[in-house]
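Just so it is clear, none of the values below were taken in a lab; they were calculated from the coordinates. None of these values were measured; they are calculated from a predicted model. Cβ atoms are built from the backbone, for glycine too; each structure is taken alone.
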Structure I
Amino acid sequence: MYFSFGFYSSLLLITFSQGIIYSFLLLKKAIQTETKSNYWLSLFVFLCSLFVAPWMLGFGGWYDNQPYRDFLFYMPFQHLFFIGPVIYFYTQSLLNPSFRLTKKNFLHLLPGILYLLYSLIIWIYDKLILEDYYFYKDGMDKDFDFWYQKTGLVSMIIYFVMSIRYYNLYRKLMFQVVSYADGVLFNWIKTYLYSFLIMLLLPVVFDILSLFYPELNSYKGSWWFFLFFSIVMYYVAITGYSNPIITKIPFEISVFDKKPALLLSNFNTNENAIIDIEHEVFEENHSAEIELWKTKIETVINEEKLFQNPELTLTDVAKKLQTNAAVISKAINQGFQINFNDFINNYRIEAVKQRFEKGEHKKSTLLGIAFDCGFNSKATFNRAFKKNTGLSPKDFLSQT
C-alpha cells in the first residue's frame with residue numbers, strides 16, 4: 001500500500017492509528033463488560049479517527065496517486081452528522097442504565113444515513129453510469145464542501161447542548177432520589193464534555209486566527225487543526241477507556257420538556273412514580289397531608305436510622321412507608337424545603353455532631369465517624385458538613 005512518510009503524515013498517522021486501536025479496545029471492553037456506554041464511546045473515537053484520515057492520507061500522497069485519489073473522493077470519512085448523535089447517546093447510556101436505541105432515537109441518525117446515501121449516489125453515477133467525473137469534475141473532496149462542514153458543525157453544537165442539558169437534568173434527579181448524589185456526578189462526564197467542546201471550538205478558533213495568519217487556510221496550515229483535534233481525541237480515548245462509571249438508577253426523561261419528569265419504578269408494582277424535577281409539590285390546601293408525611297418520614301428515619309445506609313434512595317424510604325417515591329419526594333421538597341440528598345445528609349451531620357459531643361473523635365478518626373454515620377467518602381462528608389455548619393469538621397471541633 002502506498003504511503004509517503006513525512007513530518008505531516010507521520011504525526012497524524014500516530015494519532016490516527018492510536019484512535020483506531022483504542023476504538024477496538026473500547027469495543028472489546030464493551031463486549032466483555034456488557035457496558036452499553038463503551039459501545040458508543042468506541043464508535044465516537046472511531047468516527048473521530050476517520051475525521052482525521054483524509055488529511056493524514058492526503059499528506060501521505062493519496063490525493064496525488066490513483067486509485068487512492070478516487071478512494072478518498074468516494075469513500076466518506078468525515079461523518080459529521082453522526083458524531084453529534086453518538087456523543088449524545090454516549091451521555092445517555094453513561095448516566096442511564098435503561099437507555100435503549102429506540103425507533104425515536106434512531107431518527108437522530110437519519111441525517112448521517114442520508115449523507116451516506118448521497119455519497120453512494122455520487123459514486124454510482126460517476127463510476128458506474130457516467131464512468132467519468134461529474135460530481136468530482138472540480139477535483140475537490142465532497143467531505144470538505146462548505147455546506148457540509150458548516151451544517152455538520154451546527155449539528156454537533158446542537159447535540160453538545162442537548163448533552164449538557166441531559167447531564168444537568170441528571171444532576172437534579174440524583175439530588176432528588178439518592179442520598180449519595182456527590183458520588184454519582186462523575187467528573188469524567190464533565191471532562192469528556194469539555195473535551196468535545198474544545199473539538200467544537202477548534203474550527204472557530206482557526207477561522208479567527210486565519211484572519212491574522214492567512215497561511216492557516218492553506219493545506220499545510222489546516223494540518224495544525226487536525227493535529228490538535230486528534231490529540232484531544234486521543235485524550236478522550238485514553239481517559240474514557242479507564243472510566244469506571246457504573247450507573248444503577250434507571251429513569252426516563254426528555255431534554256425538551258419544560259417540566260422534565262423522572263420515572264422511577266415503584267418497589268411493589270410495575271407502575272412508575274412520576275417525579276417532577278422542577279416543581280415537586282402537593283396541590284393547594286394539602287398542608288395537613290404534608291405534615292402527616294413529614295412526621296412519618298422523620299419517625300422512620302430516626303427509629304430505623306436509615307441515614308446510616310450510604311446507598312439510601314428515595315425508593316428505599318418509600319418502601320419503608322409503603323407508598324411511592326413521588327409522595328416522599330413531594331413531602332421532602334415541599335415540607336422541608338430541601339432535596340432528598342441534603343435532607344439525609346443533614347441527619348448524618350447531626351449524628352456526627354452527637355458523636356463529637358461524646359468525644360468519639362478522640363478515639364476514632366473523623367473519616368471513621370463519617371462512614372459510621374452513612375457517608376461514603378471524605379469529600380462528600382467535608383462538603384456536607386461545611387454546608388450544614390459553615391465550618392470544616394476540624395474548625396468545628398476547635399470551636400467546641
Structure II
Amino acid sequence: MRVRTTSVAAGLAAALALAAAGCGSSDGEPATTDSPDAATGGTLVIWADDKRSAALAPFAEKFGADNGVTVEVQAISKDQQTTFVTASQQGSGPDVMVGAHDWIGNLVQNGAIEPVQLTGDQTAGFAEVAIQAVTFNGQVYGVPYAMENVALIRNTALAPDAPATIEELVATGEQLKADGKVSEILCLQVGQNGDAYHLYPLYTSAGGSLFGTTAAGDYDPTQLGVGTPESIAAFEKIATLGEKGKGALKRSITPENSIATFTSGKCAFLVSGPWAITDAKGADIAYDISPVPGFAGGAPAQPFVGVQTFYVAAKGENKALAQEFVANYTTQTDLAVALYEAEPRPPALTAALDQVAGADPDLAKFQQAGQGGAVLPAIPEMAAIWDPFGKAEAAIVGGADVASTMTAAGQTIAEQIK
C-alpha cells in the first residue's frame with residue numbers, strides 16, 4: 001500500500017514553529033527551528049506495516065493538507081527493522097518509522113534514529129511504562145502509541161476458572177484431553193526455533209533471567225543470565241512440561257497454528273496477546289483473560305511488556321517535518337484511537353486508553369496481566385538472545401539435555417555480545 005497526499009497550502013513555517021532538530025529548551029518546550037524544511041514544505045515519508053499504514057492514511061492526508069506538504073505512507077510487510085536500517089545506511093529510508101520499542105538500541109547503534117523532542121506535558125500524558133520503554137541512555141527516542149503483553153486466554157466453556165498455577169492449568173488440560181474435549185493441553189507457541197517472548201513468563205517464574213540490572217534498574221549486558229545455574233534450573237522445570245514430560249509444551253504448536261488451535265476449540269488455554277482477540281471474537285469463542293500462571297512455589301510469572309513506537313529517522317530528508325509529525329501529531333488522542341481500532345492493543349496515551357476502555361473490558365484485563373511485567377530489553381545485546389535462546393528452548397521442549405543445551409546457548413550469546 002502507498003498513500004500519497006498533496007496540498008498546495010501557502011507554507012509550513014507556522015505549523016513547524018515547535019519542531020526541533022536539536023534538544024528541547026530547559027522548560028520542557030521544544031526548541032524552534034529555522035530549518036529549510038519548514039520554509040519550503042517538502043515530502044514526509046512514513047514506513048509502517050500493513051494494518052498501521054491503512055489506519056495512518058487519513059491522518060497523513062490531514063497532516064499534509066494542514067501543513068502544505070506531500071505525505072507518503074508506505075507499507076513494509078516483512079523484516080521492517082532490517083529493511084529500515086539497510087535503507088537508512090543507503091540514504092533511501094523514510095523520515096518516520098513505525099515499529100517496536102525494542103529496536104531502539106540497535107537503531108541508535110546504527111545511527112538510524114534521533115531523539116524525539118517532547119514537552120513535559122506530552123510525556124506526562126503517556127503510561128509511565130511506555131515512556132520507560134522508549135527511553136534509552138537517558139533520552140526519549142520515540143513516541144509510544146500502543147502497549148502489549150501476553151496473558152492467558154481461556155475458553156470458559158471448557159475451563160470456567162482461571163488456574164492459579166501452571167500445574168493446575170496442566171491438570172485441567174490433561175483431564176479435558178482425557179475426556180476427548182481437546183487435543184492439546186496448552187497453546188503456547190514454540191515451533192522448531194522456540195519463542196523466548198511467549199515462554200518468558202514461565203522462565204521468570206522458574207527463576208530465570210536474560211540480563212542482570214544496574215543500580216539504576218537498567219539492563220546490564222555484562223550480567224548475562226542465560227547459561228547460568230539459575231537458567232538451567234528454570235529450564236529443568238520447563239522441561240517437565242515438554243514432550244518427554246507432560247506434553248503441555250510442544251514444538252508442533254507454532255506461531256502459525258497456536259491461535260487457530262485455540263479458536264477451533266482444540267485447546268482450552270492460549271498464551272497470547274491482544275492481537276489474538278479479534279480471532280477469538282470471530283470464532284464466537286466464550287473467553288476470559290487472566291495473568292499467565294507461574295509454577296507453584298515459584299516467582300510471579302513476568303510477561304514482557306512491549307511498546308509500539310513512532311521514530312524520527314536520523315537520515316531522513318525532512319527531519320523537521322518528521323519531528324512535527326511525531327512529537328505534535330502522533331501524540332493526539334484521535335490518532336491513537338484510530339490505531340487502536342485498526343488493531344486492539346491498549347493505547348499508550350492515557351487519554352486514548354480512557355476513551356476506549358469503557359467499550360472494551362479486555363484492555364483492563366491485559367493491563368492487569370501485564371502488571372509487574374518486565375519491559376522488553378531495548379539494548380543492542382538483546383538481538384543476540386532471541387535465536388540461541390529460542391533454539392535451546394525448542395530443543396529442551398523436545399527432550400534435549402538441559403544443562404548442556406543451556407550452557408551452549410549462553411556461550412553462543414556471550415560470544416556475540418563481547
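I, II: which one has percent of Cα pairs over 31 Å apart, as calculated, at 52? Among I, II, the structure yielding 52 for percent of Cα pairs over 31 Å apart is I. Here relative contact order in percent (Cα under 8 Å, 6 or more apart) was derived from just one of the structures I, II, and that gives 15; the source is I.
If helix-only ellipticity at 222 nm (-39500 (n - 2.57) for each DSSP H run of 4 or more, over all residues; to 500) is computed to be -20500, which of I, II is the source? Corresponding structure: I.
I have 17.1 for mean count of other Cβ atoms within 10 Å over residues 88-95, calculated from one of the structures I, II. Which structure is it? The partial results should precede the final answer.
Working: I: 24.4; II: 17.1.
The correct label is II.
Thinking of I, II, which structure, once percent of Cα pairs over 25 Å apart, for residues 176-367 alone is computed, gives back 56? The structure behind it is I.
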